[in-house]
Structure I
Amino acid sequence: MRVIAGTARGIKLNTIPEMTTRPTVDRVKENMFNIIQHDIYDSVVLDLFSGSGSLCIECLSRGAKKAYFIEKNPKCIAVIIENLGKTKLSDQAEIINNDFENFLLNAKRNEMKFDIIFLDPPHKKGMGLRAMEIIAENNLLNENGIIVVEHHPDEEYSEEYMNLEKYKYKKYGNTSLSFYHQKEE
């Protein structure tokens, strides 16, 4: 797995050796970033299930202003730190050892908002749906912000969550991507 574009282009990223995480395969990642490429520059990015950190690192490499890596697995946190060191992108990164629900509730209390939110939770466990609910209830997206959900095709992500609506859906084998933004008023 490598950084696709930007200042860290071509740098190989580490992953944890166990099967507890599913790194986004390069083909899916490349298509995802082709879709959101114009939203990245100068953005504040959040990855709630960071794993190796590759999605936020890709954004930082492409000019994102700040990235929040939320991960509760200490082994993954160690890999994120290694990958940020390899790519020399640590200055714009904040790694938070927490679960997604606690982080999102704290984000609301701290009046944080994000331009891009990545959700790549464990499949078929309901965590992504719960994260979508909390994000929608607490209005955690900036005005033109987007949410990118990587999920199994069998998982149902509805067309709308309160103030959020799905604007694009793509399927790549056993991986689906659902893209959300705020409803236009």
Structure II
Amino acid sequence: MSEFKKKFEQEMVKKLQERLGIKNPMAVPRLQKIVVNSSMKDFLADKKNLEKAAEDLGLITGQKPKVARARVSVATFKLRKGDEIGLSVTLRGARMYDFFEKIVKIALPRVRDFSGVVPKAFDGRGNLSIGFTENTVFPEIDPGKVDKVRSFQVTFVTSAGNNERARVFFEEMGMRFKKGATSD
């Protein structure tokens, strides 16, 4: 079991029970999965761009990404049905907790001008989505060897049910939010 998950189960669950007024420890919000997505128009231009992005995403997450294909053709975007247009990784279990810890403790503090996650990033059901404009904030990516800066999105799926409970959950897990901003 991951060290971060042990800490969550042993310490954070009790604190969350107190802060949220929950009696049953099994009713405390938890992370269900983390989904990491990447899609760029450069994927259509050259297959090497997709392969390099898949390699970077694999290094960052520790898991091989799944290739997403276009479901419909769109002539305006020169897109044909079946074209490889994106990458996706779904993390669960120990890898999920390790990745969450890496984001909170390493990646977010390395983002330039980071003052906290914007609370408007919640979806209304307690799930949080964060976009990274560059992949070089992760220690696995060597900035000297980067041919092109790639962006990706990370979605944290929780069992919180609403934004307020989710925000308390993420704060207890160590994520910083912008001061004075609300999750409306």
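Derivation of every value follows stated rules applied to the coordinates shown; laboratory data play no part. Nothing here was measured: the structure is a model prediction, and the numbers come from that model. Cβ atoms are built from the backbone, for glycine too; each structure is taken alone.
If semi-axes √(5λ) of the Cα gyration tensor in Å, for residues 28-75 alone comes out at 19, 13, 7 when worked out from the coordinates, which of I, II was used? Only structure I yields this read-out.
Identify the structure, out of I, II, from whose coordinates helix-only ellipticity at 222 nm (-39500 (n - 2.57) for each DSSP H run of 4 or more, over all residues; to 500) was calculated to give -10000.
Checking each candidate, the match is I.
With distance in nm of label points 7 Å out along Cα→Cβ at positions 100 and 140 coming out at 0.9, pick the structure among I, II it was computed from. Structure of origin is I.
As an exercise: Rg and Dmax of the Cα atoms in Å, for residues 68-171 alone, calculated from one structure in I, II, equals 16.4, 45. Which structure is it? It would help to have the intermediate numbers written out before the result.
Working: I: 14.5, 40; II: 16.4, 45.
The correct label is II.
Here the criterion is Kirkwood radius over Cα pairs in Å, and among I, II the highest value is seen for II. Check the numbers for distance in nm of label points 7 Å out along Cα→Cβ at positions 36 and 60 across I, II and tell me which is largest. The maximum falls on structure I. When relative contact order in percent (Cα under 8 Å, 6 or more apart) is calculated, the result is 17; to which of the structures I, II does this value belong? Of the options listed, only I reproduces it.
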